[in-house]
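The next part holds the structures, each set out as structure tokens.
We did not get these values from a lab; they are worked out from the coordinates using the rules stated. Model, not experiment: these values are computed from the prediction. Cβ atoms are built from the backbone, for glycine too; each structure is taken alone.
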Structure I
């Protein structure tokens, strides 16, 4: 029997698919986030968490951007003025903290480069699809939501809450924001991951109980601008997303059951591809890491 509930999120499933070794380091042996591995008195657990939690500089920059996006949306909701200078200072502080927490060096030149790469994403939010309309009359009501609020599916915790919700007429718009996308139109599997928001929506007492009363939006940064994709909800989409969710949870249960704290981490399967290894902060210590040409930790879109 599992000692700990399974946690599902698109990022966890992506990590498992890209590299089982990194997933086991962080989420199984390292016991995931706080107050798991980093506070463990067992050296192997704490070390596994530290290795699995390592992020490259591009990931650290995107995390700081995501926090800045949340700040911008919260201030818009409260009707407060968004001071660009203060926001840039806040992002700088977050970058320095992220670098420190990841064990990297805090280099002022690197921080400046990360600001130049990331801050334009925040300052351009008032031109993003749907977000640019929030202050207009036809958006009748809207509010930011806590994406980190978990819901239970059986004995598994799942993260299905949108970043924000808005009502236009009698249609509710569920929005997922991404500080980095490679293309505007999500893949088939990404659409299924977005569709899990429909189950959350129809089960909320204050919202309609029919999927076709919702529109799913994915708004993200692609090639130096914010782009949006949207699709009307449907029962077929909701049901297909639930099938995918059940399959993912079974896969996560299997990897947890077959890899416990006493597993030999060096024997775990690793992806070893340049595509996945270049985005992994653990690659320098990983015995199966593919050779990657460094890019100062900042990965540009192609």
Structure II
């Protein structure tokens, strides 16, 4: 969405002057001064109403400001002037999606996908929608198409999440590893590598991945819980208890955590304490991974 289109539109304006003006507007957007950029585009459009690039950039600035309805209007004009521009179609879909017009957005994303391979954003957004709807095969195809255009950490991570949701942990692990290969600092990728390794019984390697993820992002507050589970499986029960109690500080209402702590206390012979946690596990919340 940040790179201006190279389509020249239908007007015959001085190309050097317009290029300079578009570049100035884009700099304002990148500096976070989107209102100033939008003012510039409005001013330019008063003289050049048929220049689709100006309508497109105005839509981008409005979208970054959270003004989806305004963005939609600009993008619609850009699409009317250049109907086969994948970037224009994609961002019109994004604006409609944010306005709650999901079906219209999907139609635009699909239309985009038929034009020279589409755009990364259109494929990612389609994949997310299909995954949300439980249409996993279609989600996989969309995320693979996005990766074919731009193989980055987010793309591999999204593909991994679809495999993870259908319990295909081997395929999920491959994609999460590809994600961290693209970006070694991708904390959530290391976290999901750990989850997949834990699901497949490789507890020591899982712990290494969890530690790496936690070192990169301390907000991954469920890491101590997963470390505790791994340590319990390795029969390192004292260490497991310490990690689980640490996790309990962040998730005191987590029934699954209380249950795991109860099992660990039982393994340590702390049966009265185990009974307390068994009791607290009943009817408690069970957060997701």
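Identify which of structures I, II gives the largest calculated value of FRET efficiency 1/(1 + (r/R0)^6) of positions 227 and 259 (r between Cβ atoms, R0 = 35 Å, to 0.05).
On the way: I: 0.35; II: 1.00.
Once FRET efficiency 1/(1 + (r/R0)^6) of positions 227 and 259 (r between Cβ atoms, R0 = 35 Å, to 0.05) is worked out for each structure, II has the highest.
Taking 0.40 as the value of FRET efficiency 1/(1 + (r/R0)^6) of positions 235 and 267 (r between Cβ atoms, R0 = 41 Å, to 0.05) derived from one of the structures shown (I, II), identify that structure.
Label of the originating structure: I.
Can you rank I, II by relative contact order in percent (Cα under 8 Å, 6 or more apart) and just name the one with the largest value?
I
Upon calculation of Rg/Rh (Cα atoms, Kirkwood Rh) from the atomic coordinates, which of the structures I, II produces 1.13?
Source structure: II.
Just checking, which of I, II has the largest value of mean projected area of the Cα convex hull in nm², for residues 115-218 alone?
Once mean projected area of the Cα convex hull in nm², for residues 115-218 alone is tallied for I, II, the winner is I.
Among the shown structures I, II, from which was the value -23500 of helix-only ellipticity at 222 nm (-39500 (n - 2.57) for each DSSP H run of 4 or more, over all residues; to 500) calculated?
II
Once Rg/Rh (Cα atoms, Kirkwood Rh), for residues 43-162 alone is calculated for every structure in I, II, which label goes with the largest value? Kindly include the intermediate steps, with their values, before the conclusion.
Working: I: 1.05; II: 1.02.
Going through I, II one by one, Rg/Rh (Cα atoms, Kirkwood Rh), for residues 43-162 alone is largest in I.
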